[in-house]
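The structures considered in this document are given below.
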Structure P
Amino acid sequence: MIGFVWAEDSAHNIGVDGHLPWSLPNDMKRFKELTTGNVIVMGRKTYESFPNGPLPNRLNIVISRDKNYQVQKPAILINHKDELFNHVDPDDKIMVIGGSTIFQLFKDDVDTLYVTKIHHDFAGDTKMTPLNYADFKLVEKKEGTTDEKNIYPYTFETYERSTNV
């Protein structure tokens, strides 16, 4: 199973200057719940956005065209999408977490979309890869709770790929 996990604003921005344009702790909590114990696949820039190196309790796989790029153990570097299954089991839950180039690479393979839609516009320089939502069915939608730490309105949505696609 391949899932995409991301948050986007009203204009489909997912990043600015190599970081998230917002602070939304409830989204971070959901991200941790969805990815802990699973495989996470990301590009170099997403990996570099982690201040403390590889995320714990997950198999971190970084895709980079640079064969000499160094990742901190226990993260694994691969140079091509086809190398992924040299390191994971086909039955593993694989969560693609960004950035846009990596989402583009897996958009025809993804089974489940886990998106946090933030109902606000932010400055951004990276947009989510366009996805054909007609290929997916909305299976869960939950309005987020705003508070002093989560000041932007948001919705958690989960989509499953339609079987007739």
Structure Q
Amino acid sequence: MKRLAMAFSGPSNSGKTTLILKVGKKFIDDGFKVVIIKHDPGDKAKFDVDGKDSFKFSEIGADVVVASPTRTTYFSKAQKSLDDIVDMIGEFDILLVEGLKTLPLPRLSVFKDEINEDYLSFSNAIATYKPEYKIDKPNFNLDDINSICEWILQNAKAL
């Protein structure tokens, strides 16, 4: 169990989710247990369906756990710290975090189109389709998943 963590940042529609899917799949194919945390700053994500029992339980303000033979889902009414989440997750090799730019994790910023320099001050590397962009940090091609995964293994934070 490696317990390594890496965060991804970038503007909306910059390709973060697509890159995390590719990186996560590569690590899983290589035999790693991968966990992904997705930040929802606008509190817009919907995880349950109106009318279902778990939705009703959650609507009254209860924390809810749905346990089935193939998964366990936890709905909490409180914000959790990274340490709290890691404790809940249990064993993993690689934790990929989308967003949460205030977390003290190494960070890869993603730019599919234009590079937003506001992200560079808290980025350890970038992934883009603009190899000509000069930066004093690694600049990976968004399609070079092998190099990105290798960099993650070398630079991720051990938890």
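Only the coordinates and a few stated rules stand behind these numbers; no lab work does. These numbers were taken from a predicted model, which means no experiment stands behind them. Cβ atoms are built from the backbone, for glycine too; each structure is taken alone.
For the set P, Q, ranking by FRET efficiency 1/(1 + (r/R0)^6) of positions 22 and 110 (r between Cβ atoms, R0 = 25 Å, to 0.05) places Q highest.
Hey, relative contact order in percent (Cα under 8 Å, 6 or more apart) derived from one of P, Q reads 33; which structure? Going label by label, the one that fits is P. Each of P, Q could give Rg and Dmax of the Cα atoms in Å, for residues 94-149 alone, but the derived value 11.0, 30 comes from Q. helix-only ellipticity at 222 nm (-39500 (n - 2.57) for each DSSP H run of 4 or more, over all residues; to 500) was computed and gave -3500; which structure, P, Q, did it come from? It was calculated from structure P. Among the shown structures P, Q, from which was the value 2.0 of distance in nm of label points 7 Å out along Cα→Cβ at positions 6 and 62 calculated? The value was obtained from structure P.
Source structure of the calculated read-out (semi-axes √(5λ) of the Cα gyration tensor in Å, for residues 38-117 alone, 18, 15, 13) within P, Q: P.
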